[in-house]
Every structure is written in C-alpha cells, then in structure tokens.
Structure P
Amino acid sequence: MRCSTLTKGGDLCRREAMDGSDYCYSHDEAYAEQRRKDATLGGKTGGRGRPGVISTELARLQRIFERLAESIESGEIDRGDAAVMIQAYNGARGCIVGALKAQEQEELAAELEGISNMLAERGVEWHA
C-alpha cells in the first residue's frame with residue numbers, strides 16, 4: 001500500500017507505507033524522533049538522513065516481534081505456533097545482520113584500498 005500523504009504538488013507520496021500504518025517512514029509521525037536521530041548520522045544511515053534498507057528491515061522485524069509478543073500474551077496465537085514463527089523471523093534477522101556485516105566489510109575494504117592507493121601515489125610502501 002502506498003503512503004497516504006499528499007505532496008506539495010498534490011500527488012500521493014510514491015513510497016510504500018510502513019506495516020500497520022497509512023504512512024511511509026518519512027511521513028509517519030511515530031518515527032519522527034527516529035528520523036531526527038537518523039538525520040544526525042548523515043551518510044551512516046544510507047544517505048541523506050534516510051535509513052538504509054537494512055535499518056528499515058530490522059525496524060520492520062522489530063515491529064513484527066512486538067506484535068507477535070502481544071498476540072502470544074493475549075492468547076490470540078498459540079505458543080507452539082509462535083515459537084515456529086519466531087524461529088523463522090530470527091532466521092530472517094540473521095540474514096539481515098549477516099548482510100550488514102558483509103556491507104561493513106566491503107566498505108572497510110574499499111576504504112583500505114583507497115588509503116593504500118594514496119600511500120602508493122606518495123611513494124610510501126605499505127601492505128595491508
């Protein structure tokens with residue numbers, strides 16, 4: 001479902017609405033404080049103050065876990081069924097965390113390569 005916010009031009013926002021909301025991350029007031037925090041991190045959130053795909057997915061999984069816990073507590077979902085669901089969501093979370101670690105490693109490797117190239121241009125012999 002698309003975000004229900006109208007843009008300054010009068011069109012609907014083109015972003016997807018967050019699970020359980022009529023608004024996208026940028027327009028949902030429930031995330032106003034998180035947006036302010038993300039904006040202070042600048043490029044570390046995926047650029048221009050917006051969270052990256054990984055951050056957004058982790059936030060989505062957190063909301064799922066919270067709703068699942070509430071459903072277990074209220075008796076709406078059987079504990080056995082919930083246990084299997086939690087295992088599956090933990091698997092998804094593990095994949096996201098693994099992707100984040102891989103991304104960090106790739107960024108560090110690229111930065112190290114850039115430093116190595118700069119040192120080589122200056123005639124400094126150094127090997128990582």
Structure Q
Amino acid sequence: MKLRTIISSLNLQNLTPELDTDVVITGCHISDIMSETLANAAEGELWITQQNHQVAVALAVLKKIPAILLVNGKKPTPKMLEKAKEEGIAILTTPMSCFETAGRLYQLCLSEKDSVAGVKMINLN
C-alpha cells in the first residue's frame with residue numbers, strides 16, 4: 001500500500017511533505033525499544049513509535065524503513081526532522097494512541113486487500 005494512502009486514510013500529519021509519498025509500505029513495525037526495532041523491523045515497513053529523536057532516523061536508514069509515525073501527539077525534535085529530510089525518511093504524527101493507530105491501519109489493510117483480491121474480509125466495524 002502506498003504511504004500516501006495511509007496518510008490520507010488515517011488523517012496523519014505529514015511533517016515532510018517534500019518527500020515522496022508514493023513509496024510502497026510493505027508492513028508495520030510497532031515498538032519504542034530501539035534494540036527490538038533493530039532486531040525485528042523489516043525493510044519497507046512503517047515504524048509506529050514514540051521515539052522522537054534523530055537516533056530513530058539513523059535506525060530507520062539502517063533498516064531501510066521509509067517512514068516513522070509518531071503517536072500520542074508526539075512531535076519530532078528539530079534535529080530529528082532535519083535529519084529525516086536529509087535522509088529521505090518521512091515523519092508523520094497523529095494524536096491517536098498506538099492501539100488506535102494500529103487498529104485503523106489493520107482495518108485499512110483488510111479493506112485494501114478486500115478490494116484488490118476480490119475476497120470478502122470480515123468487517124471490523
């Protein structure tokens with residue numbers, strides 16, 4: 001699914017609008033623990049976290065994570081935002097909790113899969 005679809009469907013604030021949002025997101029990784037993300041995040045995933053500093057961007061670059069979504073109204077530090085723009089990592093924010101964000105993203109993926117594959121999925125609403 002394209003990042004732009006996720007941004008618009010979840011009404012996320014994109015703090016790096018100059019970056020390409022046509023990038024394909026292949027999955028999602030949720031963690032605030034840097035070592036866990038280093039060990040388990042996969043290339044192409046959206047990283048949902050509260051880590052709002054430039055070390056998170058360095059980790060995203062290393063793991064080839066195209067976008068970081070800060071939940072619970074977290075905002076990036078100025079250095080994080082600057083580094084993200086330099087490295088081409090999209091920074092998104094939402095006031096939603098991690099739980100709500102993940103649930104909505106999961107529903108979005110189900111509806112996208114339903115429309116693409118033509119297979120009726122269970123509606124979680």
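Each reported figure results from applying straightforward, stated rules to the coordinates on display, with no laboratory input. Predicted model, so just to flag it, every value in this text is computed and none were measured.
Data overview
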read-out	value
Which of P, Q yields -13000 [helix-only ellipticity at 222 nm (-39500 (n - 2.57) for each DSSP H run of 4 or more, over all residues; to 500), calculated]	Q
Which of P, Q leads on Cα Rg over 2.2 N^0.38 Å, largest value	P
Which of P, Q yields 1.00 [Rg/Rh (Cα atoms, Kirkwood Rh), for residues 6-53 alone, calculated]	P
Which of P, Q yields 24 [relative contact order in percent (Cα under 8 Å, 6 or more apart), calculated]	Q
